[in-house]
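Just so it is clear, none of the values below were taken in a lab; they were calculated from the coordinates. Since the model is a prediction, treat every value here as computed from it, not as a measurement. Cβ atoms are built from the backbone, for glycine too; each structure is taken alone.
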Structure I
Amino acid sequence: MLDLFLSILCSSLIFVVFKLFDTYRVATFHAIVANYLTALLTGLALYGGSLGPSELPQQPWLAGAAILGGIFILIFNLMARTSQRLGVSVASIATKMSLVIPVIAGLLLYGEHLSAMKVLGILMALVAVYFASLKNEKFRFSRRALYLPFFVFLGSGVIDTSIKYLQATQVPEAEYPIFSATIFGFAALTGLGVLLLRSPADLLRWRPANLLGGIVLGVPNYFSIYFLLRALQHGGLNSASVFTLNNVTIVMLTTLLGILLFRETMSPKNWMGVALAVLSIVVISLF
């Protein structure tokens with residue numbers, strides 16, 4: 001449970017750092033690329049194993065890490081477009097509702113069993129995510145743009161499911177640091193490629209604020225994945241419970257941090273979502 005708590009805490013810190021980007025006028029995409037480079041270096045610094053660069057291409061998880069790195073950048077851009085065209089709430093709900101994909105995968109791929117109370121807890125968590133994510137904004141629905149939240153939902157679920165699959169079948173616990181670092185390394189390469197294709201001059205626009213923002217973001221980003229891998233490795237909770245607790249607690253904690261740190265307002269529906277989140281955590285944990 002400690003590893004799960006640390007993963008949730010690191011994921012919630014990412015939210016705080018993103019909010020500070022606006023305050024300090026950080027260019028988000030540049031900071032995202034710098035964040036992936038920072039996460040790569042963090043993983044390399046923490047890895048104390050014997051796996052050398054020449055042995056990396058032979059690892060069974062390398063292809064999966066490369067694909068995940070590309071998906072990270074793709075989903076980030078889809079989330080940004082969803083927020084701009086349909087609203088922040090739609091993007092947030094689509095991202096966190098994706099927990100149903102790894103939950104179903106756990107049942108089908110690993111033969112995990114969910115008691116009636118755990119199913120109730122997961123359903124409450126989904127409702128909690130919906131209400132806690134609602135903001136006082138008008139949804140600018142466009143039929144042409146409805147594919148955006150669908151692919152955000154699908155991509156976020158694929159990321160969680162892939163991480164669980166690779167952790168369960170291909171990545172030894174001793175290689176978690178280098179595996180996590182490799183994912184972020186491929187994400188950084190993809191991001192640099194996007195910058196190069198978009199405008200070669202963008203590669204030279206590395207203001208100190210962008211680099212510092214990327215460094216501050218990269219450390220908790222790395223540990224959010226690293227501790228999630230460790231949480232999935234322990235047998236106390238199955239993957240369905242881990243992903244549900246992870247997603248719903250992040251929503252609850254980031255909502256409360258928004259109130260405490262940024263004076264965000266909460267509607268009655270938001271408070272109902274937080275209350276349901278607490279209740280779902282209790283049900284899933286106890287049963």
Structure II
Amino acid sequence: MASSNDFATQPPATPTYILSYPAPYVILITINRPKAMNSLSYASHWEADALLQWFDAEPSLRVAVITGGGGKAFCAGQDLIEQRDLANLRERIAKGDAQAKKDLPDRRTLVHPPSGFMGVSRRAGKKPVIAAVNGWAMGGGFEICLGCDMIIASPNATFGLPEAMRGLYAGAGGLSRLVRLAGMTVASEIAMSGRFLSGQEAAQYQIANRVSKTHESCVPEAVELASKIASLSPDAIIVTRHGLRQSWETASVERASQETELRYGAGLRDGENIGIGLRAFAEKKEPKWVPSKL
């Protein structure tokens with residue numbers, strides 16, 4: 001188990017999220033707005049963006065798991081109450097209300113960070129993130145999942161992109177990622193007809209890795225998967241993830257391979273962990289990895 005004493009640096013403040021460390025090298029990030037169905041305000045996105053940048057830089061952590069607190073929702077998307085309040089302020093400003101103009105937050109804070117919804121939906125990042133989807137994943141909540149590297153869904157997980165039903169569109173990167181995972185026809189039905197998917201359907205369409213045995217086992221199964229990944233060379237996981245993500249993002253298969261080699265190949269071969277792994281294999285011992293310097 002990790003503790004704050006093990007960190008090279010301390011995590012940023014996270015009033016929206018509960019941080020815990022359920023296994024060595026693993027951080028569990030729990031969205032903690034259950035009364036709002038774990039919907040996220042604009043400030044919450046920037047908060048998570050800072051947290052995940054810290055996670056990527058912190059040598060004692062290798063894998064993150066994201067889940068929702070409260071039991072009913074993983075994340076219901078953007079905080080629509082905040083959106084309503086902002087709309088009311090703008091309406092008052094249009095009518096000449098000077099106080100409303102003072103109360104309106106800086107417009108630079110009323111957008112998502114470049115890394116997208118919860119700092120995940122458009123994240124490039126370095127280390128893997130797993131979604132443990134334990135309830136409703138709607139709109140931006142589904143886009144968080146689509147930006148993760150793996151998804152464990154509980155039997156009562158529900159996925160959907162209802163934005164078009166509200167006159168909007170899923171603009172945090174989810175549409176293109178859904179097409180890559182499920183194909184054009186299935187993605188079109190989900191995004192344009194308001195179809196919701198069960199956890200089992202998400203697994204059937206290769207959106208989720210699998211469905212957990214029970215609702216309660218969703219997070220433990222995700223942590224178990226994270227632990228398996230975290231037990232491997234942190235250098236190898238960073239480079240492997242980059243190779244996988246580049247193949248997803250890049251039109252050319254060969255160019256994706258070239259970019260990973262150019263970005264990380266020499267660093268991997270010159271690092272300590274490759275030697276540790278090869279010696280451990282030859283000597284039939286468990287490798288004792290050192291923090292990645294990539």
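Table for the structure above
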| read-out | value |
| --- | --- |
| Comparison of I, II - label where FRET efficiency 1/(1 + (r/R0)^6) of positions 97 and 249 (r between Cβ atoms, R0 = 35 Å, to 0.05) is highest | I |
| Of the structures I, II, the one that 0.6 was derived from, the read-out being distance in nm of label points 7 Å out along Cα→Cβ at positions 73 and 193 | I |
| Winner on volume of the Cα convex hull per residue in Å³, for residues 41-128 alone once structures I, II are ranked, highest first | I |
| Which of I, II yields 2.7 [distance in nm of label points 7 Å out along Cα→Cβ at positions 225 and 241, calculated] | I |
| Label whose coordinates, when helix-only ellipticity at 222 nm (-39500 (n - 2.57) for each DSSP H run of 4 or more, over all residues; to 500) is calculated, return -12500 (choices I, II) | II |
| Among I, II, which structure scores highest (criterion: relative contact order in percent (Cα under 8 Å, 6 or more apart)) | I |
| Structure from which 137 was derived, volume of the Cα convex hull per residue in Å³, options I, II | I |
| Of the structures I, II, the one that 0.40 was derived from, the read-out being FRET efficiency 1/(1 + (r/R0)^6) of positions 25 and 81 (r between Cβ atoms, R0 = 35 Å, to 0.05) | II |
